[in-house]
Structure I
Amino acid sequence: MAFEEARAEFGRLVRLAAPIILAQLSQMGQGVADAVMAGRVSAADLAGVTLGGNVYWPAMMLISGMIMAVTPTVSQMHGAGRQAQAGEAVRQALWIAVAGGLLLVLLMNNLEPFYHWAGVDARAIPIAVGYLHALSFSVVQLMMFFALRYLCEGMSWTKPAMVIAMSALIAKIFLNNLFIYGGALGPFTVPAMGGVGCGWASAVVINLQLLAMAVVVAAPRIRPAGLYARFSLPDWERIGRLVRLGFPIGVTTSLEMSLFSLVTIMIGTISVEAVAAHQIAMNVGGLAFTVPLALGMGAAIRVGYNVGADDLDGARRSAWVAVVAAALFSTLAAAAVFFGREHIAGLYTRELEVLTLSAGLMLYVAFFQLFDATQTAAIGSLRGFKDTRAPALVAVGAYWLVGFPVAAVLGFGLLGLPSFGLDGFWSGLTLGLAVAACALLLRLRWLASRFERVREFANR
């Protein structure tokens, strides 16, 4: 019976996660398109886009993480049959989206001094600054898109995000080609912008995605939530509840992203070739990560739904099915990266030095797949239980008290040790992920069997 229940749960998880996987792959595909198309202009253009993104994404994830509180909130309402309350929660999340987005716009347009202070290769700085300036025209819209997307996913409808993301990828490739290399658009001639063009292409695509999702949430399947039923002024009590739940989510995702981003900045002191190789390896790792990430997001929905329905045995089963599925996939992904690393690197670059460095870094990508997959599935499951503070504490300890110091010491050769360069930086990243995975799995094991604690979290 236990096996049959697990198999049935796996089927439900896959039906939820499969569209998320395709949506995440399409989203990652936009990053790959940026890397490949900017990299074919020059290593400096690829490095500029990378350095811009490595400041943008951690800051963006901090704000979007707070909005991500919509998913467990709505999924538990859905499980309890209280869908009509979901619209008000999302309207308040939209206020968070607007306020947080405006703060990000201010940050993104004032980062040039930081790059000079960090000592990154001067060739990449104007590209990074221009890329961020272009992206700033779409940040508020992206935060609003997330709020609407998480409403759909909380209602167990994941296909719209998939369709929109796949369409956005096609538009992104077309617009990248236009803005990066230049060309004619009707009666207008668009100048070649190099890496900066990636930012303008993304800005246009994000605005189109928001318009599409605004139409989707008016569909009959989401209409019971009543999002468009009325206009709501800020309700500080509800906003506070979302922030208390979502801020740790944002901290968790932002701290992990920040670790990778700061290491990228440090690698930027080596050369643009080193940054380009690092970005290629990160792109490959990110593509492999999309499936476990989708499984974790599916777990948050399934666990939240079962908690709302007071099926706590079912919630525990949902969590562990997601963790096992992520671990199995990561094993296959690691083998594919390990044996295909040189061929994969050749798809990104023609420069011999960049190709050699990136192929070497993919050995680390293959090694940390299991850690990365299991920790994200565990985080998603804990999020479904509305347990968001413990993962944030784990992120602080694993990434910043373990991963970052080890990366800095081995990468730069501090404390009297020799400098291992790229290998040292990536060793720290891998160790941080391993510690996080172990701690989060222990937390999930502890919480999933304590039903009174789960009910306490559900009432937050």
Structure II
Amino acid sequence: MKTAAICAIGDEILIGQIVDTNSSHISRALGSIGVRVKGISSIGDDRETIISHLDNLLKNNDIVIVTGGLGPTKDDITKEALATLSGAKGYYRSQEQTAVIESILSRRGIAMLDINRAQADVPDTARVIVNKLGTAPIMEFAFDAAKYGHRALLYSMPGVPYETLAALDDVTAAIKSHFEMDEILHRTICTFGMAESVLAKTIEAWESALPDYLHLAYLPNAIYGVRLRLSLYGAHEQGRKEAMEAAVNELYALLGNYIYGEGEDTLQTVIPRLLQAPPAAAYQETISAAESCTGGLVSNLITSVPGSSAYYKGSVTSYANEVKTNLLNVSEEILEKYGAVSRECAEAMARGVSILLDTDWSVATTGIAGPTGGSDAKPVGTCWTAAAHRNPFTGEVEVVSRLVKSASASREVNMQRFASNALNLLRLFMQQKLL
């Protein structure tokens, strides 16, 4: 199996001025063609560091991909370092990249300068892969076995994320033209509602029994839950794909409704599928939301899905108690007796917004996101969520609710957990009523 290392270059990354998002996209692209990424690193704009670090990565990997350090300014020295590393004798100008630069500058109304033209100059040891969206060309350097004891490839890509993302298909195609790839398969199982530690304990025996060619990774996230990525290396060998499928089936049996989807699924993408499946599809059922502590985050998640206007009517952000009473018909008695952060209030909010906005389904949140506002009885991180369903024939509204407790001191994380738990409650309620 071919291995790779990814290196982001730039002082701005090391000081935290920007976040390296390129590496995750590159890693996924390499995995999709059967390359195993062994490491991701970041280094600064220092010529000797770049040369020594990349030299070491090439000794230990078949492929090295570098991003950043390819701009027109004097502090972008990656190209010079790569020329030295590859033993270049000089530079040549890529006419294809020059044409792209001229087109980009012309559209922006900027005059072409020598410094812009120089971006199309590459070491004579490099092969150019045209960067169609930017001014810095992608460079491929090929090293034979005499230098590192094995054939090695190095690709230098721009630091601008959308340029790198757009060029990944060209780079992976170039890699496949040099190497015969082993097949890697990934299955990502999306779970919600079980803490990572509890999840690990629940599937401990299953995980221990996995064959050595199947690898499990835990990918926790406050909004998405815990994703379990099962990776199969050497998928071409007999019986391995069948073993992976069997392992996934066993996982479904172990976790049941804690699993809500696979791959890139999210709670907000799974919910419309439930509405679009029979029998709900025949009634064109709709959703609304009533939010207090999440301040519109539930609505934001729902409307992040393309086409959500077909089923989502809207929301009421009832942050103040008078909004709860005046718009959602939460009684003064509930607020006085139980408080705004209570099961009774959450259920009344869900019922009220369903009636107010005339929807079949609704979801509600009321809690304490912090960092202040908590008490001994209701500490920061306490939230009541509720989901409601209005019977399309009788008009009767059925409500379920659940207490959410978050131990995070972060207001942002608490709000994310409250919102995602609310969507998960709605998802489970829909499954119960519709499937």
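With mean count of other Cβ atoms within 10 Å over residues 13-20 computed per structure, which member of I, II shows the largest figure? Don't jump to the answer; show the numbers that get you there.
Numbers: I: 20.1; II: 12.9.
Structure I comes out on top.
Looking at FRET efficiency 1/(1 + (r/R0)^6) of positions 317 and 413 (r between Cβ atoms, R0 = 25 Å, to 0.05), point out which structure of I, II has the largest value.
II
Using the calculated result -0.80, -1.03, -1.12, -1.28 for log10 I(q)/I(0) by the Debye sum over Cα atoms at q = 0.12, 0.14, 0.15, 0.23 Å⁻¹, for residues 205-324 alone, pick out the matching structure from I, II. Can you show the working numbers first?
On the way: I: -0.80, -1.03, -1.12, -1.28; II: -0.65, -0.79, -0.85, -1.28.
Answer for the origin of the read-out: I.
Of the structures labelled I, II, which one yields 21.6 when mean projected area of the Cα convex hull in nm² is computed from its coordinates? Numbers along the way, then the final one.
Numbers: I: 21.6; II: 26.8.
The read-out was computed on structure I.
When relative contact order in percent (Cα under 8 Å, 6 or more apart) is compared over structures I, II, which one is greatest? Don't skip to the end; give the middle numbers.
On the way: I: 22; II: 11.
Evaluating relative contact order in percent (Cα under 8 Å, 6 or more apart) on every structure, the highest lands on I.
Given a value of 3.9 for distance in nm of label points 7 Å out along Cα→Cβ at positions 173 and 301, point me to the structure among I, II it was derived from. Walk me through the numbers before you get to the answer.
Working: I: 2.5; II: 3.9.
Attributed to the structure labelled II.
Quick one: helix-only ellipticity at 222 nm (-39500 (n - 2.57) for each DSSP H run of 4 or more, over all residues; to 500) came out at -27500 when computed from one of I, II, so which one is it? Don't skip to the end; give the middle numbers.
Details: I: -27500; II: -12000.
Attributed to the structure labelled I.
Coordinate-derived values only; no laboratory data. The shown structure was predicted, so the numbers you read here are calculated from the model rather than taken from an experiment. Cβ atoms are built from the backbone, for glycine too; each structure is taken alone.
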